[in-house]
Structure P
Amino acid sequence: MSKNKAEEVKDYEKLIAKASSLENKIECQSRQAKAKAWLKIDERDLLRQTSNREEFLKHSLENYLLSLVASDDHNRDALRFLALWLEHSAEDLANRAVSKHLKKVPSMKFATLMNQLTSRLQDVDNSFQELLFELVFQICIDHPYHGMYQVFTGSFSDTNEKDDAAVSRKKAALKLATRLSNLNETSKIWMAIKSTSKAYCVLASEKNSRYKSGKRLRLDISPAAKSLNSTLKAYPIPSPTMRIPFSASLDYSRIPVILEMRSEFSIASGISAPKIITTLAENGMNFRQLVKGGNDDLRQDAIMEQVFEQVNELLMINRSTQQRNLSIRTYRVLPLSNIAGVIEYVSNTVSLHEYLMPAHERFHPEDIKAEKCRSQIIAVQSKSPEVRIKAFKAIKERFKPVMRYFFTERFYDPDDWFSKRQAYTRSTAAISILGHVLGLGDRHANNILLDENSGEIVHIDLGIAFEMGRILPIPETVPFRLTRDIIDGMGITKTEGVFRRCCEFTLETLQKESYTIMSILDVLRYDPLYSWSVSPFRLAKLLEEQDLSNVNDAGKLSEKRLINEPGEAARALAGIRKKLTMSLSVYATVNDLINQASDERNLALLFAGWAAFA
């Protein structure tokens, strides 16, 4: 507004100079005087508002920190504080306010945000970087197993020399690594984490003609596996995938460490031949780990798991969701470089695809085979929606659901059968609603696991989020997976009763806690390493899954590096904010989502590998 007035004053100046008569000149001068008067008022208002904004910013940052110092009742304020600080990290006033109280806050309260903190490190001499460097360093001293892995990842990842920010980030991480190795109280743990992490990375990238999916092998045949075993014996550390609770006393000496690796390992399915290893800890527990290499950046999955864990805390404190034990099953994902990492192996699980396809043949041998269903869908993939829907309906008639047998085959006691089916339905409801809110895609049957002991479902491979699935060559048209087999496992009431009510309770809780959820996600806006668009490598993989002819183009795409556009983050967060508004009642929203997810007109348009018929 003041800018427009300033331009108006200049325009009058020109008109006065060009005035053809004294009368016109006097009129222009009179109008210019009024414009100048309004300009002064606008400038005073702007100055007052700027001053107020700076004062509010200063007090907000200081009071968030004082709240974290004084009490443990508002630890989630660390998210709001960090989002605000990162947004204003270039302002000296903000950094001065932070410097007053940051060191007084127990570092534990920021340790869960190490991914976001380390992503902002730069080898630059300014007040923000100085504060950030010291905070990250303190977390590593106080809670080494919660902080040092992220520092290792930053110092060990490959960087593009043309990317100045990435080079500077790596230099800062290397400086941190040097300080940790030179400090007596951290040098031993840092050396152990550094040495074992390097050995994990070598195993992740190791290739061998004998590494075939499903094959079990002895450690002796793998130089990298033998080297990792020797390193773990020389540098005893807790399992990287172990969930280590924070210690208020900062004492982690009693955490059980790994003694050795088991003598055999197996190969999981995947282009990079991920290795499934088992380590034995000194308390007698076995920890199974998936050591994964290749071009897929595990950091995306790690951050989505971080979001899941924080949302779980909200579900646990809300009465209606707590009473029904509504929660999201999570697992540990630990990136060790941009091309390798370790994932907690989810034991006692079977993928939906792995159970359903043989079950269909066992219980309905007269039905057509799943491969035939896929080939029929691929045959009409390029046809009109009407033709595809007609083909899908025909497949449905000859492929009956069998998910109910998962429970009758495993749980013979009626009470046990009922409770496990209940757990399945509740966990499906919770992840369906959260998946909808976060725009989670790529929910094909290989990305959903069934726990054979508890009946709960576990979602894996979380790289397609924030509605990215809608912009794939074959767009995803459903908010979550709710196919006939998924519904069949819920019992005679299907989506009515338990499933619907649990969806409503979950959505109601998320809407109530919308401010906290947006705070959790807002921190990601300032994370330069989080990709708000589909990574080229994942896109190439999805195109292969979708059996598209332009896989070669995807391969060329995968050689390029995607650069985040600021607008992508804003668009993604605006979409989530819209889903959390209460424009419709919870009942109406859930009803609409269930209808969309189970509508055969939507399911028929999904790619064949999604297996919407099952």
Structure Q
Amino acid sequence: MWKDLIALWKLAKSYLKGKKGAIFLGLFTSIIFSLTSLATPYLTKFLIDIIFHANRGDLLLPLLIICGVILIILFFTGIISDYVLVNTFERTKLTMRHDLFGRLLKAPVDFLSMQRSGELNYRIFGDTETIQSFFNRLLIGLPIDLLFIVIISSIMVGWNLPMALFVFAVLCLQVLVVIGFQKPLLKYALLQKGKAQFLSGFVVERFRNIQLTKTLNAQTKEAYSFKSGLEELVGINVKTFMLGKFSELSVVLVNNIWSFGILWYGGRLVLAGQITLGTLMAFLLIAGMLYPRIASVVGTVLSFQDVRASLYRFWEYYRVVPAVYEPPEAIRLLVKEGKVIFENVWFGDKPEEPVLKGLNVAFEPRKITAVVGRSGVGKSTLARLMVRLYDPWEGKILIDNVDVRQVTIESLLSSIRYVIQGEFLFSGSIWDNICYGVSSCSEEQVFSAANKAGAYEFIIQLPEGFHTWIGEGGFQLSSGEAQRIALARLFLANPRIVVLDESTSFLDPETESAIYQAVMELKKTSTVIVIAHRPSTVKIAEHIIVLNNGVVAEQGTHAELISRKGVYTAVFTELCPEEPGLLEIKKCTL
């Protein structure tokens, strides 16, 4: 526990660095607010014992003025402390979320793809909320609560020791009641949180794959599964609510015990002339101030278990090792020619199963090169290594004789555009999606890019043209339309190196042909690499590289490779046994 508390303290210090002044101001005004509130019991005692009992009506106006001054102090110190502390800790939470989000952006793609979207959302928003709230309680609430428990207890003991001891005994009973309910409440709260998180992820996944759900006629099954989950959540919610209500009513019951006890015992003391009525009323008021402070301290201590869980979950994601590193001495990549070379590159998804085994290959500038091979030979892996989604185990990748691991990631990705099959579109306008990843773009540039991608005509026919809002994933568009927007994004960027991973698979032959013409124009200033899964894609290539068993098996033009009757011919013979030499056979997939 102490180890986790120290870790939490260090985390708080790192995120609250530079905010000491704001925290001190918030703490100071909170103390003034709490001290001022202690005046109420004294004023009540003064009103009853002096003004009413001694019939000093002349003191009513001064008392009223004092009350007014106290209200003003409470108002301003409350406003100032709340604003300063809320602003400070909300900005702390903002920084935590931004840092965690940034860390996850650098996490390995494989790691992120294994996480449920609801899990990612909760760790970024839910866990940081829990941690930030505890920061507030630990640094502000807890010190003030402990200070005022001491002050209030001292006042009560000074006024009447027997009544103070009675209140302490009953308050201990209240604390035991709270602790007794805390464990089952925490258990059901975690169940509630987990089930709600699961259902949130369930809904996101089902609607993200709505076409699959519909085509497999699974609507009824999914609706039943969701209803079953909701019924479980309702059961948990009812149990959590009733347990909380029993806890609340138990505390109220015990609270009334000390209230009635003080009235009974204090009333006897008043009748016996041992204390004044004003003292009894003031004692009741100040005793009422003690319980919330004790409950707050107990709540802070008990909530640490929940905070520990959130802290572990936060660190688990925060400490995810980035897929790639950028060295401090990294230089900016300036592509002049655009020649890409793989030198003795080894890489695979599993350490014991390399996909690329000492790959040596070169991609020449201002030329369209196709990479072909059977499924699983590493065609797409090669492309992902080039844009540093991963780094090779051994060997290096050079662009104009510069190792990509020695350049800034920003300059590398500004020089390369990697367009994948079914490239994702974000929720937003078509304009925003085309300009995504480009720092600035003019209307003329966007229109030109859309035209090259064969997207201009269908976009201008939409109700709001380029400002038409599309849903997450571009679900309001057909697959072909979404792919054309992704290609428009490529043409707008006009990169020096282009990697197309079957990025025209959803297009009709006429549109595909028009886009290939645009790609032919692009290769005049760029290195174009096509990851080919279909014969129709290979036909635009001037040079073909055939991968097999993790290395280059063959390379050359289509005619040269077919004439050799090697791996390239074997692949086409397996997939297109009727006419392996014809590139127009659309049914074949590499």
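Observations
- Structure responsible for 0.05, with FRET efficiency 1/(1 + (r/R0)^6) of positions 147 and 499 (r between Cβ atoms, R0 = 41 Å, to 0.05) calculated and labels P, Q on offer: Q
- For mean count of other Cβ atoms within 10 Å over residues 227-234, the highest value in the series P, Q is held by structure P.
- Source structure (of P, Q) for distance in nm of label points 7 Å out along Cα→Cβ at positions 243 and 427, computed value 1.2: P
- When distance in nm of label points 7 Å out along Cα→Cβ at positions 51 and 459 is calculated for each of structures P, Q, structure Q comes out greatest.
- Entry that produces 0.30 once FRET efficiency 1/(1 + (r/R0)^6) of positions 91 and 155 (r between Cβ atoms, R0 = 25 Å, to 0.05) is calculated, selected from P, Q: P
- Structure with the greatest value (metric mean count of other Cβ atoms within 10 Å over residues 291-298, set P, Q): P
- Among candidates P, Q, the computation of Kirkwood radius over Cα pairs in Å that gave 30.3 used structure Q.
Readers should treat all values here as calculations from the given coordinates under stated rules, not as data from a laboratory. Since the model is a prediction, treat every value here as computed from it, not as a measurement. Cβ atoms are built from the backbone, for glycine too; each structure is taken alone.
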